[in-house]
Structure formats: C-alpha cells, structure tokens
Structure 1
Amino acid sequence: MLLCCGESLIDMIPAQGTEGEAAFSPLSGGAIFNTAIALGRLGKAAGLMTGLSSDLFGKQLEAALTESGVDTGYAIRSGRPTTLAFVSLKDGHATYVFYDENTAGRMIRPEDLPALGESVSTLYFGGISLAVEPCADTYAALLTREAATRVIMIDPNIRPGFIADEARYRGRLKAMIAQSDIVKVSDEDLTWMDAGPAPIEDKARALLAAGPSLVIVTRGKEGAIALTASGVSIEVAGRPVTVVDTVGAGDTFNAGVLASLSDQGLLTKDKVASLSPDALKAALELGAQVAAITVSRAGANPPWASELGA
C-alpha cells in the first residue's frame, strides 16, 4: 500500500448562486487527499492517514475516498470540525485562506498514530499538515518511526502565509527531508527554502546532499527535472494543454511518479537509491501526463487509469 499521510479538507471554490450572487461550492480536497485520490484512480493500492471528522464534511471526504478506491482504515477519527480552505482563482492560479483551528486534521497527536501493517511499502507526506501543530509534529514522529524500513516521499508544498513559526517549520522540514528517500519540490518551494541567487539546479543538488536519494523539481509548464544521489539527471518537458486551473496539479504529479515507480517494482529503499535513467524518466513522464489532465479541468479532479490512453 502507498499510504498518504496528511490533510484532507474542504476547498470552498468560488461559484454563483441561483440569483447570480457570489457563492462557494464545497469540494473535497487537500494536497495529501488529492494524491491519495489520484493513486486510487490510477489503480494503485492507496490509503490515507488523516484526521477525519464525523461531521457533514468529513462524511463527504470519506465518501470521495471510497469512490476512488482509497483505503480509510488508517484514518484517525474525531468529532472535531473539518478544515475549510476558501479558494480564490486568478488566471487559473489558486490562492487559499484556511480555517483550521481545533480541527480534526490539525489536532491529531503522536499517541493517536496506529501501527502500520506489512503491506504498507511507502509513506507520502507534505502539505499544510507539516506547517501547523500539533499534527506537524505527529507526522514528523511517524516519518521518523517508519523511515528505516519503508520508502518515504515528501512534498512540502509550502504556503508561507500558513507558517506561524518559520524557524520551527524550517527545522522540522529539514529533519524530515534528511530522513526521506524522495523529495519533490516546486521551483517556488525551492526558492522559498533557499532565497539565494544560485540556479535552481544548484539548489536542487544542495537539497540532494541533505540526505534523500532523489530530488524532483517541478517548474509548471516548463516540466520537471530530477537528480539522484547516484548521479542520474533527467528532465522532462511539460505537456501542452489548455489550463483551466492549477488546483491539484502537483499533487497529481506526485501520484503519477509513485504509481510509475510502483508499477516498475521500484518502491524499496535500495531500488530508489539506484534508479536508472529510463526508470526515472518513465516516472516523471507519467507524473507530467496525469498532471496535464488535471489542470485541463476545473478543481482537483485527477484522471482515472482508463483516461490515460485518450
């Protein structure tokens, strides 16, 4: 199983009411939720470990996961409310305002963490769950607990406006990256992490030197680059597509990479550390393909496996 560990929430997307007035439509979302959904739709054995509410929105999230074939057996359930993210769209790009105080997702603690079964080969972390406490410390504890025996992938998906204590966040993120096998960042994430004038490739190599076996940098329509500790360097171009919005693009890309590595039988720590150029290129290309489909339609709506030949 590919176990995604992090937030599930409701994206309140701008809409119009019946009289033309401004309104919001509640759509299931969250960076880690989106990756789990994408993996399930690609036919992978996927699960989501998240703080899941028993409220109306929590039931909506669970129904969406089940519909896409995602296992919710590792969800940590409570009666606290679901996190809400109000979305603003400008030229297809999304910005967010979060309502996250005392929520089911935020308030999980290390003592809530379940034991993991042997079927879990890979843990995926990231998103706003790494920025707010106590859940950020909980996920960091889980990563540390499991890093010796399972493949770890992290995508911080940094939202600076959501970070209350930058020094604490940076320290936690640095420690998690050092224990990870795969780190994926956007070019914007990498610039926030290292604001110096060095080229993106040099910043990626510095990140690689911090501990992971593989660093992937996505660059929007320019595609992605990947570097490995064993010296492999791969670049894939972005897919030409008419962009409706970018919600869930990176999350779906991550699912494509993990799905490809899984299909190739490469999701063990030793095999990730020795990826061939062909194997890595195939993973990046599937990531780019599924992300292109996602941005071609509204919201975080990852493709099903049956759509990939279209």
Structure 2
Amino acid sequence: MSPPNDALLDAETRDRLHYDTGVLLDAGDFSAEQTYHRGRLTRALAYLHGFGTVAGLEVSHHEGTEPEQEELRVSAGLALDPFGRLVEVPTDACLKLDRWYWQEPLAFADFGVFTPAEYRLSPGAAGFPPSGVVADLFLRFQQCERGKTPAFASGPFDATDAVVASRLRDGYELRLVPRSTAYPPPEAPQSPFPDPVDEPDPVQRRIKLRQAIFNAWRGSRAQELASLWSDTFIPASLLTDPTQPDLKMRDPAWVFLARVVIGATDVEDVRGTEVRPTRQGNVYVDNDLRPFSLSTAALARWMGVF
C-alpha cells in the first residue's frame, strides 16, 4: 500500500477555518485546520531558513567483516525539505551497500564508471578511488499511517466494521541512486545568494543580495512542484512514478545528503543473472556537497557574536 498523500502538496493553506456557534464540522474541516497551521509553519521555515541539513545526518561508510555487512550509515538528524517540512531521522539508518549494488531493479546500464575529474566532488576532496561508480543519496519526507480506529465505510460499501488509520506519523525515505554514463554526475546546485569570495566589494555584494531576495519567491505550490519535476540535479527515477496518470511523482521534494564513489572498473562482474562493474578500491563519501540550513545559533557563533 502506498503512503497517503500529504495535503500540503495540493493546498495553498492560506484559508483558516472559521468557527461560529452552531457550525457543523466534519473530517474535512479538521484536516483543513491542521493543513493551515502546517502550511504556514512550513512556508516560514522554507523562506527563512532555506532547505537542507539542519543537524546530524552525516553519511559514513562501514566495511564490516563480510560483504553482506558492508553498509552506508546515516546518523540520526534533521533536515528541511524544499517545502519547509521537517524530515527527522530519529535513529541511525543503514543501507546495505552490497545488497543495494546487486539488487534486481538495477541494470548494468544504470551504472557508469567515472574518473576523478568526472566525480564532481567538493573542493579539497581527497582519498577517493582512481575510478568508480558514483551514486547520490537523497532523503524525503514520508508520512505513514499508524494504528486503526473504527469509521464509517467510504465508497459503495455498507460494512459496519470499517477502520481507518488513527494517526499519521511524519517519517522519511532514503534513496541511493547511481549515476549512469548517459547521465553523468552533475554539479551540485549552488546557493542563489552571493558568495563574499566572489564579490569582495561590500556595496556590490549588498546589491546582489537584495536582488537575490527579490528573485527568491517560488510562486504557488503548483509552481514549486513544476520546478522540482524539471530539476536536472535530481535523478529522473526520483521524479517519475508510473502509477500516476501524468507519470510525475506526487512528492518530489528530495533533499540531497551525500555523493558516494564506489571504487570500480569497466570490467564486467557477474552474479547470477546480474551484471555490474567490478568493484575495486575504496568507497568515498562526500558530505560537503549537500545544502545546509543554518541555525541562528550557528550563524551567531560564526560571526563571533558569542
């Protein structure tokens, strides 16, 4: 069963529920009440703090004593997605790297073997393999149904024992996606705000900063979704959904966490019916390419306020 759609994907959330004596309320009214408050909060967080890693979520590689024990580990933490929703990973999450590498849904053509010049890692990166497969790790908000409670049956049913979820939990989804030869690793998106290194003149920097603020409005939720669906950094497999009439994923608000380089060569390796580039060399994780959402405390410390 697919998770329920988040109401924030469709609602503009500017309408507040109006109460008055004698007004009858139904489930739609209570949902609208929640959506309004969630929508105003996420709007504020998205525009005041941007999106990206807020705390934790460091990605690390752990070999283990056996191939099946090798894993990528994401430490517990918190992120803001492009819509301003809090995405919390409450405990360390693990991805079995060998199992992922040989999974059936992936094919040999989904992988590409690249050279260091093609990895597009962060400046100053070191210790990466001389050639390897590149994969990007993404995080997404995912709500999950919890518990059951009696309810009236909906649709053409007359059941008296119908139930619905009693709670919706704010969860998450992690996806590691390989970059192929046809779609090589792209540069990580840059911040829209001017970098002091690029513009040493404080007057021009203020002018550019104000202009970036003027250009920061992302429009309606439909416009935000359209922008994400056309994002060239997010892999196509994270933007499409064959179960949808328009083939577009309903919730494409992915947060980039890390670029992973898995040492490999062009020589084919076969395991059963699966073919992959032969792994050779170490695994390198670049945590510095990701966007960060800085707290006021972090900025104050950086500026020497305290």
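Here, each number is a calculation from the coordinates, and none is a lab measurement. Keep in mind it's a predicted model, so treat the numbers as computed, not measured. Cβ atoms are built from the backbone, for glycine too; each structure is taken alone.
Tabulated values for the structure
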| read-out | value |
| --- | --- |
| Top of 1, 2 by relative contact order in percent (Cα under 8 Å, 6 or more apart), largest first | 2 |
| Top of 1, 2 by mean count of other Cβ atoms within 10 Å over residues 108-115, largest first | 2 |
| For helix-only ellipticity at 222 nm (-39500 (n - 2.57) for each DSSP H run of 4 or more, over all residues; to 500) computed as -6000, the structure of 1, 2 it came from | 2 |
| At a computed 72, 62, 38 (Cα extents along the principal axes in Å), which of 1, 2 | 2 |
| Origin of the derived value 1.00 (FRET efficiency 1/(1 + (r/R0)^6) of positions 44 and 276 (r between Cβ atoms, R0 = 41 Å, to 0.05); candidates 1, 2) | 1 |
| Winner on mean count of other Cβ atoms within 10 Å over residues 28-35 once structures 1, 2 are ranked, highest first | 1 |
